[in-house]
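The next part holds the structures, each set out as structure tokens.
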Structure P
Amino acid sequence: MDAPLSPTLPPPPSLYDISPPLGPATPLYPGDEPFALRWLARIGPGSPINLGALTVSPHSGAHADAPLHYAADAPAIDQVDLSAYLGPCRVLHTIGVGPLVTVAALRAAGAATADLPPRVLLRTCERASTVWDPNFTAIDPAALSWLAERGVRLVGIDTPSVDPADSTALDAHQALHRHDLRVLENLVLDAVPAGDYELIALPLKLVGACASPVRAVLRRP
């Protein structure tokens, strides 16, 4: 008698888009400029093209903070080294760890291995929020220092900020500054298994800006 056939599973995707949609419904950090698209021209009599104009906070959607965002006289986003945003990356699942990702949570997720790549993305929630929710998971500044000591150059997270919503000291952002770490915020890691990938998340060359939206993707090695 023939053995029953195992179900054929589809292969995992070779490319994960980890950027949320950027539009009028994009949740905003309080005080950020909302997304707006207005049309300067539409195809029709007198116009052969559609031509739009955008107004948007550079911290909307998946974005890269520049050091200028949290330190006076620090580099703007057009001045940062792009190499941090491109290359080997590890996704760590720290779902349900509480208000802060701690060193203990990183160790439990597998960050203590000797082969930790220079880029680490943290999945902290089962589903990235599609509305503003101040009760998101941030990162303990000690955890950022711990990662920097292990050669990490970029840290990303699937929440609006590495600091809690009610923080005024911005201790995590100041830890980024001390260790010259780059950061990505508002990623969508809902469908991404823990493991190693290639990260591609280049910021725009926005002269003098404190941040830039990115189209962040992960590619299987």
Structure Q
Amino acid sequence: MRQFAPLALELTDIGRRFYARGWALGTSGNFSAALSHHPLRLAITASSVHKGTLRSAHILQVDDQGNVVGRGAGKPSAETLLHVEIMRRRGKSAGAVLHTHSIWSTILSGRQTIAHREGFWLEGFEMLKGLDGVRTHEHREWIPIVENDQDIKRLAGVVGKMLERNSDVHAFLLRRHGLYTWGATLGDAERHVEILEFLFETIGRTNTINAADEEAYHGAVKDS
């Protein structure tokens, strides 16, 4: 079993960094790292804690049912069972799970067109090589979009089935909610957040520019 105290410090540092970058404002987001997989024990952020002022006292140890183990102030994140489900499904490749609430991930996860309702592809970007196991910019990465649900136990079941169907994905989005990604270590998971948030913003800004260009083109045609 890994030591709790060092992991707690790492999680607080990540929380403050993500807050500074606008990826986990206010009390949004939740972060965890596996202390052990057998039995499953997690260090995870407490619920309703401001990520810009995260401290070690805000990190709790929980079991595979999301119950606090030992002493700890506060209660675990409301989405603890999602972290548990991801770690169960992905094993040691999910030694850490990070959940952000950025503007671009929220916008992209809210698209309801037929082509993007279930998710979307990322392809042709050099930055994809920052994801574990990806060696070329020609890689196609599927980003599933899962409908949000306030019944977390039911949502964890849906996420589990989605991960079973999509064995190669590095992440998923919750509808109008945000990003979930993971990695073998906290460093790997943080890198995945950085890569994916960059790509989400790139896609979002590109779509905005393309829409503006198309509108300008149609306006010019109409006036000609």
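Read-outs throughout are calculated quantities, based only on the coordinates presented, and are distinct from any laboratory measurement. Since this is a predicted model, take the numbers as computed values, not measurements. Cβ atoms are built from the backbone, for glycine too; each structure is taken alone.
Have a look at P, Q and say which one yields 18.1 for Kirkwood radius over Cα pairs in Å, as calculated. Walk me through the numbers on the way to the answer.
Values: P: 18.5; Q: 18.1.
Answer for the origin of the read-out: Q.
Can you tell which of P, Q yields 18 when relative contact order in percent (Cα under 8 Å, 6 or more apart) is derived from it?
This figure was derived from Q.
For the read-out helix-only ellipticity at 222 nm (-39500 (n - 2.57) for each DSSP H run of 4 or more, over all residues; to 500), a value of -3000 was computed from one structure; give its label from P, Q.
So the calculation was done on P.
P, Q: which one has mean count of other Cβ atoms within 10 Å over residues 83-90, as calculated, at 21.9?
Value 21.9 for mean count of other Cβ atoms within 10 Å over residues 83-90 corresponds to Q out of P, Q.
Of the structures P, Q, report the one carrying the highest value of distance in nm of label points 7 Å out along Cα→Cβ at positions 51 and 99.
Comparing P, Q, the top value of distance in nm of label points 7 Å out along Cα→Cβ at positions 51 and 99 belongs to P.
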